[in-house]
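Please find the structures below.
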Structure 1
């Protein structure tokens, strides 16, 4: 079972009403608020990580990036052969 942590958040009344209205229109209940926030945080963290990776590799030639991706994919495929 996943361990749960309780957060206390402070948001604007407008954001609260918008989100609760959205959840209500889509048949979600009060308990779904936590799931919605957790999903939103996951997506935002992913978005930030992608932006950081793009910035870190902005000066790398595309052919070099493609070669690295191909090498990594090949390594994963080869690792799965004997598994």
Structure 2
């Protein structure tokens, strides 16, 4: 597979390798894809939680929202 990157993204990849944080451009891309996959999983979990909450509302099971807990969970999921 060949991938073309914009100059900005290519520069970012090279900068990450230059810092020594990654051994190669391939390692940078693999890490980026791993993080993308994690984000997608977290987003799907959030969608399920929202759907469950909406179902609770439909059943009249609404309660008081704990905004601080909601924000903390979102921060945790988004890394």
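Every number here is computed from the coordinates shown, using simple stated rules; none is lab data. Owing to the predicted nature of the structure, the values given are computational and were not obtained by experimental measurement. Cβ atoms are built from the backbone, for glycine too; each structure is taken alone.
When mean count of other Cβ atoms within 10 Å over residues 6-13 is calculated for each of structures 1, 2, structure 2 comes out greatest. When semi-axes √(5λ) of the Cα gyration tensor in Å is computed for each of 1, 2, which one produces 39, 20, 12? It traces back to 1.
So distance in nm of label points 7 Å out along Cα→Cβ at positions 22 and 46, computed for just one structure, reads 2.3; which one of 1, 2 is that? The correct label is 2.
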